[in-house]
1. Matching task: 2.5 is the computed value of distance in nm of label points 7 Å out along Cα→Cβ at positions 43 and 131. Pick the structure from P, Q.
2. For which of P, Q does helix-only ellipticity at 222 nm (-39500 (n - 2.57) for each DSSP H run of 4 or more, over all residues; to 500), calculated from the coordinates, equal -14000?
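Values in this text are rule-based calculations from the coordinates and carry no lab data. Quantities reported herein were computed from a predicted structural model and do not represent experimental measurements. Cβ atoms are built from the backbone, for glycine too; each structure is taken alone.
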Structure P
Amino acid sequence: MNIKRPYVFLTKIIIFSLIMSALPLPQLLLDSSPFWALIFYIYWLSYSPANVRFFLALILGVLIDILQGNILGQNALALILSSAFISKVKQSFSVSNLSTQQVYVFVASSIYLAVILSIHVLIQGFDFSYYLLLTPLSSALFWPIVRLLLSKCRH
């Protein structure tokens, strides 16, 4: 499943994921919404031959930090660690059924959330919405939809 021009495809899906994460929603939905950039990056990682995947995760994470006004490097570190997990299970991920892929996405999103919350707790204390803990679950639940839509866009 090779993608022609994988970096152009990555640019398109990352722009779309940034638009998705910038949609105005009620606070409850914003707190529990999936990590859109992570889900789209996982799709790209699993179906693209990328030699510079960690560098791209760094660039994408810093871009997310700048656009969202977060601590510089917070999303970059979380995205690098999550993509390291996906890269480790990439062979199994690509041939797995949908429910197993959802488990992998859930674990990658949990790693992402753990890094984000660790940095937040170190700097600001335990002042966060507990609905944020639903984010890995929502990421796993949205994975089939994202996978279907991106597979249609790829062809």
Structure Q
Amino acid sequence: MSELRELYQEVILEHSKKPRNYRVLETANHKAEGFNPLCGDHFTVYLDVKDGAISDIGFQGSGCAISKASASMMTQTLKGKTTGEAEGIFSKFHDLVTGQAAGSGEDLGKLAVFAGVSEFPLRVKCATLAWHALRAALYGEEQAISTE
């Protein structure tokens, strides 16, 4: 199990150092900010939603390795998904990182690397910050989302 945990840590560090879709999305028709006042993590999520699907997604901001990696992997996972699918993935991911999932999250694909976050309750907010901003963007919430 320690080899698996090391692999998960490597994936998280890789996405933190070289985040995917880290950019302002000029074509965005939805966006929202997320902020964690306890640790200072702050991200803006940009969505281009067409015909009920996320045709493109990006994010910018700063945060710890877990929050940046989570945002990066979220963008990879959700590009091309319908808004309904994105909502379902959000729920499964949230259950995984809060320890409420029945299983190890294998149905979440690469996002399963965040399963260990549930062992560190203070890090759950890091892992879910961009996801909460995503939901705010999908629902057109204009006020910045705070984890507090």
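1. P
2. Going through each structure in turn, the value belongs to Q.
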